[in-house]
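S.K.: Each structure below is given as structure tokens.
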Structure I
Amino acid sequence: MLTIKQIMALKAGNKRKSVKVDENLYVDVLPSGTKSWIFRKMFNGQKLKKNLGRVDSVSLYEARRARDELLQELETSYSSGSQRNEKGVTFAEVAQEWMRVKCVPCTGQKNIDRQQRRLDHYVLPVFGNCECKSITGPQILALLRQIEADGHFELAHRIANLMSMIFRFGVACGYTDRDVVPDLR
């Protein structure tokens, strides 16, 4: 466990370096000398990483508190997910959790908005209330063919990839047994 004095004394090198401060809390030191608090954790076989702010604007106490809140949020989502798993999880629930856990911490706002629009406009009206385990390849193919019939071939490919990412997340969390999208290739 590092103290704030030791953290401030860290020197920048030629490459970005990451130094462990506490459990799931790191300091990234960039070659420019900028130091940022980073939350890192392996969760359900996936690496989660989130920037908690710069060392000069967020105190060590605040960084630890933010880390604890993120850990609590992950634990809550995991426990509520295992409760929902008994009665069947809908595709909309898995997609919402994927957006919160995987998409939002790892990408920019423009991409988040684009993915959410695709889900809201094309995927969720068809599969939102379906149990994730019950969705089949032919059902997905029917949606993709409908999108292609409108002349949006690239969009159909991107929606298939989006659905595949959500299914893989669902497999990792135990909501479904497999990703059925690769069967369409």
Structure II
Amino acid sequence: MGGGEKKYSIGERKWTQPTLDVNGIWGGYLGEGSKTIIPAKASAKISMRLVPNQDNDKIFSLFERYVKTLVPKWVKLEIIRHADCLPYVAPANHPVFDLMKRSLKKIYGRQPILKRVSGSIGFVPITARILKVPIIMVGFAYSGSNVHGPNEHFSLSNYYKGIDVMEDFYNALAVPSSAYSNLSTLFESQNS
């Protein structure tokens, strides 16, 4: 996995920096055998991962304007904007994260690792903004699960542990301990 700004680690490049990815390119003769043609049409699918403080409308406009400068005047270019997701970074210092970490440690017997990951779950930033609450995303798959791969799998052990973690977490939310007694106040103040 290469490319990107060398001043950032691979993990930082992968999870905390904006990306521009070419997901597919096609054009010309695609059948079997050879054919010496010059394609009349070519296409590409491109996606971008944005980070906080980037505006999706502005980024799309800048991308569109730049790509148009690369194309000769006699080439017809069409750029179609299919979908957008706003960026989101969870406020991991919020007390509700302490509750989740406690539940994870209780069930798994280990201190959990907080890790930024990129994902395109469009309702997350919208929900966080409208409800004014932090969104916690917890993964119960292990690193070899091959998430979104052709042989994606999930262990029954983690499935049942995930249920136990969530039960413990929801119970802790329902009846906060004295250490977290101000949790409901925090949510109320964020919603006002």
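S.K.: Can you say which of I, II returns 43, 23, 14 when semi-axes √(5λ) of the Cα gyration tensor in Å is computed?
M.R.: Only one of I, II returns 43, 23, 14 for semi-axes √(5λ) of the Cα gyration tensor in Å, namely II.
S.K.: Assign the value 14.3, calculated as Kirkwood radius over Cα pairs in Å, for residues 29-108 alone, to the correct structure from I, II. It would help to have the intermediate numbers written out before the result.
M.R.: Values: I: 14.3; II: 17.8.
Label of the originating structure: I.
S.K.: Quick check for you: by Kirkwood radius over Cα pairs in Å, for residues 5-68 alone, which of I, II is greatest? List each step's numbers first, then the result.
M.R.: Working: I: 12.0; II: 14.8.
Result for Kirkwood radius over Cα pairs in Å, for residues 5-68 alone over I, II: largest is II.
S.K.: Same structure again: Of structures I, II, which gives 19.5 when mean count of other Cβ atoms within 10 Å over residues 93-100 is computed from the coordinates?
M.R.: Traced to structure I.
S.K.: From I, II, which structure was distance in nm of label points 7 Å out along Cα→Cβ at positions 21 and 53 = 1.0 calculated on? It would help to have the intermediate numbers written out before the result.
M.R.: Details: I: 1.0; II: 2.4.
Corresponding structure: I.
S.K.: Can you say which of I, II returns -15000 when helix-only ellipticity at 222 nm (-39500 (n - 2.57) for each DSSP H run of 4 or more, over all residues; to 500) is computed?
M.R.: This figure was derived from I.
Readers should treat all values here as calculations from the given coordinates under stated rules, not as data from a laboratory. Note that the structure is predicted; figures quoted are calculated from it, not measured. Cβ atoms are built from the backbone, for glycine too; each structure is taken alone.
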